[in-house]
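Please treat every number below as a calculation from the coordinates, not as lab data. This one's a predicted model, so the numbers in the text were calculated from it and none came from an experiment. Cβ atoms are built from the backbone, for glycine too; each structure is taken alone.
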Structure I
Amino acid sequence: MVIKAREKNKPAKGQTGKRGVWESIVLEVRKRWQLYLMLVLPIAWLITFAYVPMAGAVIAFKDFSIRRGIWGSDWVGLRHFKNFFMTRDFGLLIRNTLAVSLYSLVVSFPMPILLALAINELGGRHYKKIVQMVTYLPYFISTVVLVGIMQNIFSVRTGLINNVITLFGGTATDFMGKPGLFRSMYVWSGVWQGMGYSAVIYIAALASVDPSLTEAAIIDGASRFKRVWYVDLPTILPTIVIQLIMAMGSVMSVGFEKIYLLQNPVNLELSEIISTFVYKRGLVNFQYSYATAVGLFNSVCNLILIVLANMFAKKVNETSLW
């Protein structure tokens, strides 16, 4: 009788999993409702300003007219993409964007890791905090102020660098006007500004290093370098892989503001990238559909890169975003 009653009250085959999942979700929300309430505004902001505007990307396939609006404009299909691929700007923009981005990735990515490992090896607790704070502060300098500082430091007449050069009998150099120095100035100024901020996540990951492993390495006679190489680095390797995957997803998305502020007629051949091209065509020349098509192409390239990087990391290291 008991067995028959249980079988009678047993839910249908397709309903068991769904009902259990929804009940667990409701129970979880009731238990931690304060935390989920805090998420309402961030999620609303994300939907409003990140996902809803994505519908406007349809103008990349239309001949957009402000008077007709997004949905009333004429459909032109892939015409704007074809025009972009056929112009001489295509090869130039791809080359410049990849050159700046890969240079920045090769230089900027390992620097926060090295800084975090160095700070972790410092002896004094207070001294460690001071070093971390000093390297962290440049992140809060705005891009406009940073470029202004660079222009003052590297100025031909009044710049600190040229004053030191001429003091020792050298010839003043126009660093801001030399096209060959543009990429290095962009990348290394970014390293100085963002290295301390990017190192925070690695410093937090190093806090999870098992002290017993470090003690065992010291007992075995391992040097400081070997302790870092065989104990610290393997611990933070999953964090490094995740950060690298995310960095690969933004290879084609070089920051617009600093590039644009550092641009001048002399270095334009090397400094014109996709983001500045979209700005000039879209907002300056009012070619909204064409600029949107170029930006959409850029986003698709980033999506492909992050998927490929995730697949490679999952296959090689078994660590991935999804």
Structure II
Amino acid sequence: MNPADAIIQIEGVGKTYASGFQALQALDLSIRRGEIFALLGPNGAGKTTLIGIVCGLVKPTSGRVLADGHDIRKDYRRAREKIGLVPQELTTDVFESVWATVRFSRGLFGKAPDDAHLERVLRALSLWDKRDSKIATLSGGMKRRVLIAKALAHEPEILFLDEPTAGVDVELRREMWALVRGLREQGVTVILTTHYIEEAEEMADRIGVIDRGELVLVEDKAVLMQRLGQRQLTLFLQRPVAALPPELAEYRLDLAADGSRIVYRFDGKDDPGTIPGLLRRLLASGIDVRDLQTRQSSLEEIFVGLVGARR
């Protein structure tokens, strides 16, 4: 990636705590300007530690982080004003009103009052009607939206979402997905961590997988699905067969117990002419196909396979 295209550059960042636990291992990562980047990993993989370092909340043992060219430690104020952070947990005074909370958050970054901007943010998050409500009176989903409003109050160019939809219902989750896409369209770079694999599959442009403090893989989502996603072709037979002919042994075929269907598993590296060839071989062997069905591995299956292989 051209450094000019990166809004965040993470260079050799490592973190070892006083106990000796190594949370991150000399990690390198560049985040493209204007993308949605999903960071996946099991509990304890290092996701939250990495976010804390980039946001200036955790001191790294080694390496450096640049936010839009500003060193997060040497030029903390300029770097931090570029970043909005939505943490997992509610981190605001529950007895404050929504409006007071977002106005205070904007002021923390030295921004001049701009009630028009705050109104736009609250309206986009369906919080405008709740602006005078105390945060303690809001539902869990509304409180989550308040955290996002606080993070957007100072107009950051980079937004970190740490498990943004944890504990919210499916409808609200989809509303938040739409909100995140809208932010990306406005030029905001979004980095999210999530346990909901479908969230990454639905929204992300690129995927990063972190495990035991090590960045295992970074790839465009579409390329990752193509390269690692296994596909499955199910062939429903006109008449059941007792066994597969020996001449089909070169294919990865599984015959159902009742002989009514054949399952062929393949991946993106296989020759695209393989399936037509298989169908011709089946026909030549006297096996008639009544119908067929294909499916591709989900991102969750790919993730489980990547992490499981390291255990």
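Comparing FRET efficiency 1/(1 + (r/R0)^6) of positions 33 and 169 (r between Cβ atoms, R0 = 35 Å, to 0.05) across structures I, II, the highest figure is found for II. Cα Rg over 2.2 N^0.38 Å was computed and gave 1.36; which structure, I, II, did it come from? Source structure for this number: I. A value of 18 for relative contact order in percent (Cα under 8 Å, 6 or more apart), calculated from one of I, II, originates in structure II. Check the numbers for distance in nm of label points 7 Å out along Cα→Cβ at positions 89 and 105 across I, II and tell me which is largest. Greatest value across I, II: structure I.
In terms of distance in nm of label points 7 Å out along Cα→Cβ at positions 41 and 81, which of structures I, II is highest? Walk me through the intermediate numbers first.
Working: I: 4.0; II: 3.1.
Going through I, II one by one, distance in nm of label points 7 Å out along Cα→Cβ at positions 41 and 81 is largest in I.
Here helix-only ellipticity at 222 nm (-39500 (n - 2.57) for each DSSP H run of 4 or more, over all residues; to 500) was calculated and came to -9500; which of the structures I, II was it taken from? Computing helix-only ellipticity at 222 nm (-39500 (n - 2.57) for each DSSP H run of 4 or more, over all residues; to 500) on every structure in I, II gives -9500 only for II.
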